[in-house]
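Student: Down below are the structures I want you to see.
None of the figures in this text is laboratory data; all of them are computed from the coordinates on show. All of these numbers come straight from a predicted model, not from anything done at the bench. Cβ atoms are built from the backbone, for glycine too; each structure is taken alone.
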Structure P
């Protein structure tokens with residue numbers, strides 16, 4: 001595949017994400033995402049709390065990238081998304097991490113918020129494949145992606161695990177500080193679905209875990225069920241009966257608790273059931289949902305650089 005966006009040379013005026021802030025990351029300038037040209041990771045470990053086709057019993061090999069193009073005020077991963085906590089590593093080390101996770105029994109390599117480092121993925125994934133990586137690549141994204149970037153990831157990504165956060169652009173502006181979330185997310189989703197169709201649709205192992213597919217996630221926010229229902233409308237209008245994951249795990253962070261208002265509380269059972277009912281009414285036939293008690297900080301793993309550095313005894 002010919003790539004023009006996912007090239008390290010583009011970092012002199014970075015336009016990897018829809019913000020297109022044109023920061024000179026190659027010269028050490030930080031983009032809106034908080035990243036320079038140096039790869040930074042916060043954690044690499046097995047994760048057991050993704051949707052069942054992703055985590056299965058063995059776990060998903062999650063790699064958490066530091067920084068984020070979005071600035072969600074309620075973010076549960078704020079230590080890494082805005083605090084940029086992590087360790088600088090080379091693309092070669094990223095390839096090694098993928099192989100180490102495979103050796104630990106991971107069902108897949110789950111790249112969490114890699115949008116602003118997507119220019120490094122072709123080389124790192126190719127290097128890992130050449131050394132024996134044989135499990136699928138999951139691209140775990142906020143949904144705020146340029147169509148061009150999604151298109152250039154086509155032959156690298158096996159499973160798209162994408163958010164669709166807002167239907168109201170004003171809500172996206174207020175809560176994530178981006179002006180155009182719904183239209184951007186819908187366009188990116190359409191391209192993801194097109195790619196999946198071109199590759200023959202979803203595929204799974206005998207145990208039901210996926211090797212190819214797409215899941216569209218939506219986190220229900222307290223006080224915003226009307227927008228959640230409209231998000232489902234946009235998903236249906238864009239790609240039809242796609243697998244969706246409707247989550248009730250919203251947990252107010254310290255900033256939201258201090259600010260008060262709707263986002264200082266959890267989602268009620270009634271709010272969550274209203275959104276699930278709307279999904280049923282639309283006709284979604286494959287839906288993942290969370291049982292009561294899902295609101296728990298255990299859904300946020302400890303960002304302690306586990307698995308990022310090479311162990312001394314591995315040399």
Structure Q
């Protein structure tokens with residue numbers, strides 16, 4: 001059946017953690033001295049620096065706001081090109097070519113990548129056994145994906161399931177080690193607080209020989225194209241967010257988050273540091289640029 005599950009863990013409230021450690025309430029007289037305390041770590045939220053423990057809730061607010069208009073906004077802001085990028089991304093992965101696969105699509109709440117994977121396997125290879133577990137931290141995005149799949153032939157089949165979980169710490173009771181043949185994440189990893197943690201979890205849940213594939217906005221290397229892209233991004237996309245979604249700030253953040261994402265060689269290095277094997281650090285090796293680097297596909301294989 002089509003399932004829609006939450007993590008089986010019951011984490012403590014966010015306020016119960018500081019810098020990754022559990023805080024224990026104490027009497028004021030036992031409070032640590034200033035020399036024993038450290039300032040909270042800062043991470044980027046667009047062009048702003050925010051406490052590390054705040055980013056997750058801030059990003060959740062953004063996607064709560066844009067969930068219902070996310071696909072429409074992507075169409076308007078990219079003139080529909082994001083659909084071509086996603087089609088190419090999935091086609092090159094060839095799901096189903098070597099038989100049924102177990103796939104996990106992370107930050108995939110709207111279900112557009114999962115639907116492409118299942119359609120490709122069925123249409124190209126007559127495969128009706130490949131399955132996709134869609135994972136997203138945001139319940140509103142998952143609801144959009146669930147609604148989409150209710151209109152498809154995959155509804156109420158074992159081929160699709162939806163799970164609310166954090167990409168940085170996938171619950172092992174739901175996502176055991178060495179489980180999946182393919183891990184996809186499209187236009188989502190840049191919104192995660194700790195990219196290395198996401199990559200390590202991807203490595204954990206993949207089987208030996210499994211593929212990690214990430215589609216993400218990236219660094220444009222041509223100076224003229226980069227200038228034109230910046231002008232369009234910072235003027236038109238927030239304006240379209242205001243007109244189509246009534247939300248300028250969320251789309252301003254999405255543009256800024258793209259600029260803060262590591263360039264191609266740096267991200268390829270992070271993938272290798274998580275334990276994956278990649279190609280050489282060139283376009284066509286560890287990564288494949290699309291439209292001059294506006295978007296990019298990174299791949300790694302777990303040995």
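Student: Have a look at P, Q and say which one yields -12000 for helix-only ellipticity at 222 nm (-39500 (n - 2.57) for each DSSP H run of 4 or more, over all residues; to 500), as calculated. Walk me through the intermediate numbers first.
Tutor: Numbers: P: -9000; Q: -12000.
Computed on structure Q.
Student: Let me ask another. Of structures P, Q, which gives 0.85 when FRET efficiency 1/(1 + (r/R0)^6) of positions 146 and 234 (r between Cβ atoms, R0 = 25 Å, to 0.05) is computed from the coordinates?
Tutor: Answer by label: P.
Student: Separate question: Where is distance in nm of label points 7 Å out along Cα→Cβ at positions 130 and 170 largest, in which of P, Q?
Tutor: Result for distance in nm of label points 7 Å out along Cα→Cβ at positions 130 and 170 over P, Q: largest is P.
Student: If we compute Cα Rg over 2.2 N^0.38 Å for structures P, Q, which one ends up with the highest value? All intermediate terms of the calculation are to be shown ahead of the outcome.
Tutor: Details: P: 0.95; Q: 1.03.
The structure with the largest value is Q.
Student: Okay, next question. Given a computed value of 18.9 for mean count of other Cβ atoms within 10 Å over residues 50-57, which structure among P, Q does it belong to?
Tutor: The read-out was computed on structure P.
Student: Identify the structure, out of P, Q, from whose coordinates distance in nm of label points 7 Å out along Cα→Cβ at positions 66 and 138 was calculated to give 0.7.
Tutor: Label of the originating structure: Q.
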